[in-house]
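A.B. asks: What follows is a group of structures, each given as structure tokens.
No value in this document is a laboratory result; all are computed from the given coordinates. Being a predicted model, the structure only gives us computed values, none of them experimental. Cβ atoms are built from the backbone, for glycine too; each structure is taken alone.
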Structure P
């Protein structure tokens, strides 16, 4: 079987089946793009106005609303950049196997990214938020909170645009995690005696492992899947390079389009949530009356939440019996969330904090969340957030160490935590729509640089149908599993390493200059993003 060899670093040569990447964009397509973007922005502004005006929040100054608008535009800008930076990986295989024309593939991918965001669970969104310093999460509306949001978003955008300009398939997930760590480290410099002001290293390590292992898994799993296909499916067409610019046989084409669809949907579901989580922080900081608590919860359910809080309080009292807490119990609970070490003060502090929550829920029963006084919203949210995070840490410790609660008590506490999360960890539908539009439209702009790298510059021979399908299947499965587990992974690293794995398995050879550049981007992304966001955080702290 003949093979099309690529010149190292130069890609496919003319006449060797190189896809057409420069299809002109028509005026109608441009108008549709602008119309969708305008409609999305208008819907976002209208939804914000409806939510904020519905609370009756007094507008004593326009500054919070100006900051809100700027921060939302930057957050949506991050998702737009993420779209053309990461999703180019999803379409590279269908473009270079001629399963779909380039301009059709990017629109197709953009649509399924859109659907992926809309149907996302939200687990990854709040997993990202929990990586931030607890002190900043509880005071997101402060000057330090605004500095945090602006620093990590702008740092992520700068690095993404820089690697895109060089055509490097670097990871937006890596970049965002590095930016968050940089903010945490810089914030620790301002509060050296505050244990909750820095990085949550246990969560950072958990996420770091998922980012580290996912590309290694992608390489090995794609290689094994490709070799398995060779054993089980003997059709030689599957392992042949495209013949000129002819599309593959129908069944192979269907397989390639299906895998592209899966990766696009999974990417939207996983990466879109990162923007959602950050937008919720922005909304809580700028308009807490409207977004700190889930105003969609009906008043009729508040009595049920109170009953669960009372039942949970009895368990806390039982565990903390005989110990006293002097002063504010929130500092004890916050320290436990950060240190993850139970001591004699943990359950007494939780019991006292829970009593305050019960009292606050009783007040909600009289007024309802929709009419809660503005000055009380942040305190109620923070108390519920602390209780939920403390329970989350306890449940995780139980999985690793000895059991703390019996099965009946654990069932009661898990139901209580679900109610707390339903009250404080929610994503309005309009936020999903705004992120979905930004990510979906982003796939249609600037995708060519990364597509050429993945399609032409990883292997020394042309990508075959089986290689493209194997890499895409592994990427879709890996990202989907991470989404269920609430872990952020890199579409870029999983898919590009999967392509490299199939090239190695097929003995097609690797272009080491590209592999070396990808590894450099992988290694440098975290430290560079950390340095960028830390520096910007210090600057923005002074400005705000």
Structure Q
């Protein structure tokens, strides 16, 4: 009770001591948001349903569709309007793992940590085979294996035979020095776009990719039983990926497992040491091609001001995940925070002047497809910069997609005009660790789709925790990795930013309209 009184007093001081000259806000409304978000949170309940209950949410999979339908039902139950699963365009085939088992059976039994690579077929029953080492630096060297690999389990050589010991902590928060460096960053100068395709690194990467595709085609033609791939990661963690195309007309590939470093390198050491290694693998995967479209979950709280209700504040996060775990930090965390932010605004009975719209994107992992499709349909084409009238109605888009860590501030995405506004809005949350503004851009997620067509799009600065070292796209990305207090804090701040943006007399200031951009992530 004393804490609430202190915060209210602090908010009043902020408004009367000069912050009103830059940006005012409704202190009483922010107090209500803070009380609801920190004391009556439902964010972990939402995260539970998105992870433990729904399971993996790979693009196009039944798991994603089920989670989307559940989320839409929750938004409707909260009283949101215009809730729908809105198609954004053609994606391709869905896929999921129905069964997985792999073990070394000789020289002794050992269950293996691995997963089928996304969009690869199953083994069509148990495969029991000696593990065969394939060494080939050119297509010509594959000839020695012709007619010898049918039904075999194949492993590739590696430059290293052990995983590296890590003496650093997996999880860490941003230090004060990190935040000061971000805050003091100089504006990034617009320069000539570098043509990465002309670099030696790109040419080497393309050479390796071509060789890998040729080896894959050879092994498929040879009808191998299963391919083993060394995944990035250590200590039983492996970071997963797709092993084939999700396109409707994708060429067939062989079954493939992505394996933890310790297990893969154990097998490799034994084989290279002349020890006969036997394995058995039994996987079943399913493809789904009845509906090739991708969908976003959309819902909104309609605005109440006659002049401003047709303007929109958007909040969002990507909803899809990878398949080796349940996508908790990437990105059930962001999705649960956004759903909780909407719930908070509804629960405290606020009536925003502008419409507040939530979007839960699909297929972000394949290239921001859901948000790009939405932007192209509603706002304009970033390739041609031909814009639609709706582009002028969006005041801002706020995104969350960097794990479970609490919000420490905002990337201003090269827009210095928002600094005094965001400084004011962060003041009530300085005691929760959120106070840093950096002019820096940040990439790799859905705010870029909005920024590309001139709509102010922002990603929040978050503590990294163990996102890059342990959970991002890995088999460890589960509910257990979520930090409840951090998600409560994040949802409360997002709700405050969304509401404050909805109440401003004007839309947020915009940068100069960008030039056309490429379609890369």
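A.B. asks: Given a value of 5.8 for distance in nm of label points 7 Å out along Cα→Cβ at positions 419 and 467, point me to the structure among P, Q it was derived from.
C.D. replies: Numbers: P: 5.8; Q: 2.4.
Source structure for this number: P.
A.B. asks: Can you say which of P, Q returns 23.6, 73 when Rg and Dmax of the Cα atoms in Å, for residues 147-314 alone is computed?
C.D. replies: Numbers: P: 23.6, 73; Q: 24.2, 79.
Answer by label: P.
A.B. asks: Comparing relative contact order in percent (Cα under 8 Å, 6 or more apart) across structures P, Q, which is largest?
C.D. replies: On the way: P: 36; Q: 23.
Comparing P, Q by relative contact order in percent (Cα under 8 Å, 6 or more apart), the maximum is at P.
A.B. asks: Next up: Given a value of 5.2 for distance in nm of label points 7 Å out along Cα→Cβ at positions 139 and 507, calculated from one of P, Q, which structure does it belong to? Don't skip to the answer; put the middle values down first.
C.D. replies: Details: P: 6.4; Q: 5.2.
The read-out comes from structure Q.
A.B. asks: Can you say which of P, Q returns -24500 when helix-only ellipticity at 222 nm (-39500 (n - 2.57) for each DSSP H run of 4 or more, over all residues; to 500) is computed? Can you show the working numbers first?
C.D. replies: Working: P: -24500; Q: -9000.
Only structure P yields this read-out.
A.B. asks: Among the shown structures P, Q, from which was the value 1.9 of distance in nm of label points 7 Å out along Cα→Cβ at positions 187 and 331 calculated? Before the final figure, lay out the partial values.
C.D. replies: Details: P: 1.9; Q: 2.7.
Clearly, the read-out refers to P.
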